[in-house]
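In the part that follows, the structures are each spelled out as structure tokens.
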Structure P
């Protein structure tokens, strides 16, 4: 994906989608691109017990 986007001006989301969707590997793997048009709220808080019930395991050795 990085090589497909090198030196290209991102003038629209469609340009980026086209570039990324053309990407493939030497073994024949390709990419599938979906554009999300949902607006996500920034600064949204989570519930107090969220960390206890979520299925994500945090590594104690990695920096925070």
Structure Q
């Protein structure tokens, strides 16, 4: 039986220079362009937990909900 892939919730907060990228249970990083958000979030999680960037899922949503 294989382990389930973790999913990290990512909330985007627009600001003057791009986006704050809030990753639940990890922290906050930033991206200057919307096209860079997934890559920045994946790199952030992978670095924090020393895991491959393709070993988890991201659920990305707009706003601070």
Structure R
């Protein structure tokens, strides 16, 4: 997962992303550093806040997503 890169590309701090996703900053930090196995609800909230498809957040190549 490349959450940090997507967040930085959007020009957001961890706190700004947390606010947009209605999550805590520590949750964003733990997901970014893989110290938290995020639920689908958390990942969906983050994807919506970043305005990207969930597939992009998870970094699934298009071919793999169709398999």
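Tabulated data for the structure shown
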{"item": "Value 20, calculated as relative contact order in percent (Cα under 8 Å, 6 or more apart), assigned to which of P, Q, R", "result": "P"}
{"item": "Value 0.7, calculated as distance in nm of label points 7 Å out along Cα→Cβ at positions 25 and 49, assigned to which of P, Q, R", "result": "Q"}
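Where a number appears in this text, it was derived from the coordinates with a stated rule and is not lab data. For clarity, every value in this text was computed on a predicted model and none was experimentally measured. Cβ atoms are built from the backbone, for glycine too; each structure is taken alone.
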